[in-house]
Structure I
């Protein structure tokens, strides 16, 4: 009797599963009919070309993301790290989609690399964000597809397991995804909103070991620093806190550009530590601090919080020309550790907004 009961239950389960299997098969067939678009990724702070409001229905966005292990200099003093990168940059490139799109990622672990890698998309739905199904050894590639169900900005990062998770992330393996609502962004009143330029700032904390003299150590191959680096990481005290891979990456020739009257979208991501972006001389006109575009943005913020392991977005319409400093307003990290960027803004000065009433001179007494 028990055997018959078991068989009946098995048949019932099979019959119950059948409709779901048909639904899945139909869904797969529908996905196969969607138009495919290859997205050309670019090095941050720039973003790939994209529509702000989708002009058509859902698409499959094809992305190729090579993993490159390479030696990088992270300051002007010659400090080096064997960076583990998505696409060869720190942070990895921004991926842009619209809600309802599918993102199909070809993850390539180059044969010249030393380590196993994978990718965890905070924007994806499913255990480990795809980390379990994207593990690749050197010389291998894997293809993963995920559906963009949540509008907002999200971190992605490498997560091979155990101590290799912080080791890989803190050697540069993180980036971000922006999922726009199909009809574009909305302001605080729910009205359609557009930006003129967009920049991606990836904040990275490094933990570089020192030798017995206090000098930063250098290593011949990727992974050679693992034991030393883990010891420094356990202090929770970074030696460098930088934007886009190195001290000064977004200053001088690398500074972001804008013009008076332009509205600029800034996406800021930090995979491990809380950070407090601040635009000196400007404001967060609209701020999606936690990254969700489904939520009403905050307005007119002076400083905003990006939680470790997340991304946030801010827009500002520049009113005055000049060189604006965009900083982590933990000023120790901004000034001493490197978390400073510049935005060079062109245009005409408005004395009504700011003017020097009196030039510096001797203190006058009455």
Structure II
């Protein structure tokens, strides 16, 4: 007879290791799961190693049966998110859960209840989730697109999790979509004409970033991002400790020709970040750099050859949003990066996202490029 399930809060390093190790067992037979590097996964949940904790607090929980870990969840509160307008998703009294994995529905239900109890004790009245752990990391539960691996910084989940969360009383709050694009094909004639017109416009310059001036370029992009995204659902401004962490994490996969800044009359007004899909390189490592994984990864980073490029972030200043100029700049940046991705990195596929389901501008751009939705992630909410 199976033993009783126990749920306990954790804080010790040894327990955090168990927390990270659980998905390696639960997903071991899933060919589309990408094992994260364990050091990165531990850093995410360790306050001393994640700048997000400078304005957030979290409680991790493990579920155990007969001494074996059978589930996990995080409950967390982002103090910056509490200051945002409730109409934009977060707001006062809104806590979150994330990093949910469990062997069965009963365990998942008990973990969710434990997370809710902790959030209630901390004064929260509403929950959004799953968000793991910042909205800038891996938000949402995969509900469509289980048949292929996620790209860098996107999540994966078991199909049954959707029903488990919904039967725990959660209802959909927002959907996030990713778009698939065959970048070996030229764009439709209308889009090509728009791009050609922009290339002749002396007011417009689409330039590569200069990695040797990483901090300066990052500041330009961050200023556009905070302006462009400030009214978006789920927006929480990035803080200096988080920016520092992102820089350390992403700098090895930053390539000048894959990140573009659009200037209008000499002023930076838009940007597009594209990253080679690091998941293609780390999936065979099974979470560890030893004994020779570090050497293989280092060699890959020198000049990646990838199937997929991911566009995690684009932005155009609010002054230009909903204008023809905004669309033209977006098409130009996408095209310039497409050319480099195919010619210099042997890429054949692009993935744009995530994109909010009500982001009319980005959805229209994706439609114009003949993209197709390849994954949908859902964020749920519940009053507690």
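We did not get these values from a lab; they are worked out from the coordinates using the rules stated. Only a predicted model underlies this, so the values are computations on that prediction, with no experimental measurement involved. Cβ atoms are built from the backbone, for glycine too; each structure is taken alone.
So semi-axes √(5λ) of the Cα gyration tensor in Å, computed for just one structure, reads 36, 23, 19; which one of I, II is that? That value comes from structure II.
As an exercise: helix-only ellipticity at 222 nm (-39500 (n - 2.57) for each DSSP H run of 4 or more, over all residues; to 500), calculated from one structure in I, II, equals -10500. Which structure is it? Going through each structure in turn, the value belongs to II. Comparison across structures I, II (criterion: distance in nm of label points 7 Å out along Cα→Cβ at positions 27 and 235) gives the highest value for I. Looking across I, II, the calculation of mean count of other Cβ atoms within 10 Å over residues 131-138 that yields 16.5 traces back to I.
Largest in relative contact order in percent (Cα under 8 Å, 6 or more apart) among the labelled structures I, II is structure II.
Comparing mean count of other Cβ atoms within 10 Å over residues 123-130 across structures I, II, the highest figure is found for II. A value of 1.5 for distance in nm of label points 7 Å out along Cα→Cβ at positions 155 and 267, calculated from one of I, II, originates in structure I.
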